[in-house]
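Quick heads-up: structures coming right below.
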Structure I
Amino acid sequence: MKKLTKLSIGLLIVSTLLFISCKEKNFPPDAPSKPSGPSTGFVDVVYNFSTSALDSDNDSISYQFNWGDGTQSIWSNYASSGTSVAMSKAWSQTGAYNVKAKAKDFNGEVSNWSKTHTINITILGNNPPNTPDAPSGPSGGSANTSYSFSSSTTEPDGDSVCYQFDWGDGTQSNWSNFVPSESSVTMSKTWSDTGTYSVKARAKDIYDAISNWSESRTITITDFPNRVIDTIQVGFHPVGLAVLPNGNYVYVANYYDDNVSVIRTSDNQVVRTIPMGGGPFEVTILPNGNNVYVTNRFSDDVYVIQTSDNTVVAMIPVGGWPVFLTVLPNGNFVYVSNWATDNVSVIRTSDNTVVATIPVNVAPGGICVLPNGNYVYVNNMTSNNVSVIRTSDNTVVATVPVGQRPTGVAALPNGDYVYCANLLSNNVSVIRTSDNSVVATIPVPNGPSRLCALPNGNYVYVTQFYGSNVTVIRTSDNTVVSTIPAGQAGEEIVSLPNGNYLYVANSGSNNVMVIGR
């Protein structure tokens, strides 16, 4: 009988242990909801905040609030899972306080903290600042570049104010130093990702009363230059320009002033004006940077400027109405399109002698050479096509139909494609150089005139002769990705070798605009 009793007790103990070990594990409550309550208040006034949480074990729950001032509430009475609980708090000092809550179940398991709710406490009777002005600042920019924005407001009580900017990317600035009411504050931001961001500002007075957010200022961040950063007055009716290979100077042909302006790119100042022949139209520069070649439309010649002292060292007769010109990558020959005589003159640069004249179609205009130097592409403005010249024997080997009145033409740095601006059909033709076929036609408004590819080949910029904008085409998919306000009657456009700045000749406003990041 004693053995049976001992056996029964042992089995009871084992069963109890098994029951305990097999009991379902207890889990803590979920993190409570973000506390609900007022977002503004006054010193020494009591405010209520409520929250709730769920417990997966359906246990009763107690709550504790953190008031954001270094203090916490006591634990509340227990309430059923999912039931809201409210607790109260008064703050004795002005400031912005982040209120959060956590939950504890009946078995003592504690949740994570909830998200925070901010309440701004100020002095009773104090008025917050008025809503600030929408920030002033650039509308466009490039990634990893700092841009400044300014805003101001008035404070009804005459208190000093500080400002905070929301940068539209999920981040905000620190509060600025306090400044007198109506004083402007400027803060800066650098975005690392491309996109469009809405920048806004708010103000806070010395008693921590905060205004509403201002209206936003939108900035579009790209990976290419997309805003005008400077305007340079030059001569009358600038049409052509070119940049030295080292990027230090830009030469501008002023059509009706019969001269060339020289711009120093370090400070965008005109440092020299060089007399030319009649109607200087276009400019090209040898790869070694020693000589600049300028077509003179009305005097039917090309002037050669020596860059060491900016003097004219040669005058070369060519065909009728020479307009555009380009130089081979080896610097040995310059090709000149003669609009009135329907041909192209080839100048040997070693002695500045015309060594060939190549017949093309009607009214040749824009001209460019492929980076390998093997082919020159010439727009024929009246016959609406492009002649392809093989430079080894100066023979026309292909004629490519394009849009109406093709004007400017530019090759990508890899030589795979040539872009042709069609002035009257308001589009750009893309010619694949491997077979000289048009593979894309891109709409561009207001008389697309001249083109320039960035050195990385990712974007082509197109001026508008009948408008006042520059269109940016992404070459990977031939999509227009930006329109940059610029001067009137855009003509030639060139990029500095670093790709960070472009210079645009505006014949309608007698200036050169600089597009930067």
Structure II
Amino acid sequence: MMKTLLCFFFWCLFITSCTLKKEEKEIVPVLSIEQINIDSLLQKRFYSISNTMVFANEKWVETVYNENNFKSIWIDNDMQISSLGNNVLNLLQNANYYGLEPNDYNSDELQNLKRELKEVRTKEIFFKNVLNLEVLLTDNILLFAKHLNHGKIENIDSLSILERKALTINIPKTFVEAVKNENVFDYFDNIQPKQLEYQKLRLAVQKFVQKSNLSKENVHIQNFKEDSLRSNAQAKEALILHQYISKKASSSDLIEALKEFQMDHGLTPDGLIGKNTADALSKSPYEFYQNAVISLERWRWKPEWETSYIHINIPEYQLYYFKNDTLQLKSNVVVGRNYNKTPEIYSKLSYLIAYPFWNVPQSISVNEIMVNAKRDTSFMRRNNYEVFSKKMEEIPLKEMNWDTLNAKNFNLYIRQKGGSSNALGFVKFIFHNDFSIYLHDTPTKYYFNRDIRNYSHGCIRVEKAMQLADTLLKSDQNEYNLDSVKSYINRQKEKKMMFTQKLPIYLQYITCSVDQNNRLIFYKDIYGYDDKIRKILFE
């Protein structure tokens, strides 16, 4: 009997022991603020945990926690990610709303760490994950802030001739101030470029990302003149891909959608599939997204602009004059050919010249004027050209022997008199630069009616040149006015008119911008500048 009782006792003890062990395996440590404080944990283990991590900028992270007295920014009292942390994680996940890539900020890894906080079994691994999430999120949000303010590409020397703005803001210290003042999201807004053109583009890019499929597929559009039926069918397929129409769209829907697409790409909305329209339709939605990203990146390199200025966007072929951030004048322009590219320039307007003479650049004198003069003996006289020696002594046209001249021995100066046939028209606008670039009127008006307007030798032809002169002189409260300009033109006398206020002028190259109606417009990359940046950002 005793033996039976002892066996029963040991059997019960064995069963109880197994049950307890089973229950112990299922218990997850309850870690509350009473047991361990996240701030003290961070203070004790920050340097040991940071030694095991690869940072974008370790000094910035260290500065943040030193300035914040090693208080947690993203983890709450329950040792889970806080509401602020969740919102910032979502911000990084949607970095493409800002023309940035979520993968650059370890978005997936951060989300995994967040999930693991609810799943991990051991206290030590739990603490490690908490600290990793806290510190890694700080490191990546600082990198995100830097990219918003200064751009992603480190060295732009081969990408832009304009000087890049300095990174003057102390990102870690200003970020800590935002944390302490509980305005982190205002901080991300305020750290971005203030320029109105950038702000509008940033918001438009977000809307584009939200509604677009960002597909990398594309439909090649055949030349309409070769096969109109096939070209139309391909255009419909492309418009479906770009989400302008559905598969059930009628012919009239197709034409209206095509016009809408043309307006979104800086083209005349005629509903016809011309070469420029076919080229644009042949691109993928993702390529247009890339152009938008590149444009935002370029803006982040720029210094802050003044509130009154002239802005010329080269691939847009438009001039804008703003006074106190209010548009005063908009004009079509013609820019340089691919082999005479108009450069990006930031300068200030110095003066205008009424009834200007054109001092012909040496390259044009040799490659164009001399060639035409040899072919046609009346060419120089008909176009009001004059010839001067190196000592600036005028040489009568009848004494010129053009057949003896060539590119090697040509050492003359050619000037065109002012007037209606003068290449500069009736007025030109001068600003300091190293490329002899200026704005001017032109007798050749028909180019302004074209969608693609890169036909000049580099200088910028302005369709509303006389109106621009009038507006600028009035805004400048100048002693001269439009009547003064016309007076010198009528007298056929060249006259320099100095501006009392040196108005900033910005010539830049941006292939994606927002118009006055908040329409996001993509322009042709006429000089191929975007391709260089595309390779750095996306390959």
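None of the figures in this text is laboratory data; all of them are computed from the coordinates on show. Quantities reported herein were computed from a predicted structural model and do not represent experimental measurements. Cβ atoms are built from the backbone, for glycine too; each structure is taken alone.
The value 8.0 for distance in nm of label points 7 Å out along Cα→Cβ at positions 47 and 399 was derived from one model only; which of I, II is it? Label of the source structure: I.
Looking at distance in nm of label points 7 Å out along Cα→Cβ at positions 87 and 383, point out which structure of I, II has the largest value. Between I, II, the highest calculated value is found for I.
Taking relative contact order in percent (Cα under 8 Å, 6 or more apart) from the coordinates of each of I, II, which one would give 15? Computing relative contact order in percent (Cα under 8 Å, 6 or more apart) on every structure in I, II gives 15 only for II. With distance in nm of label points 7 Å out along Cα→Cβ at positions 191 and 407 coming out at 3.1, pick the structure among I, II it was computed from. Among I, II, the structure yielding 3.1 for distance in nm of label points 7 Å out along Cα→Cβ at positions 191 and 407 is I.
Could you tell me which structure in I, II was used to calculate helix-only ellipticity at 222 nm (-39500 (n - 2.57) for each DSSP H run of 4 or more, over all residues; to 500) as -13000?
It was calculated from structure II.
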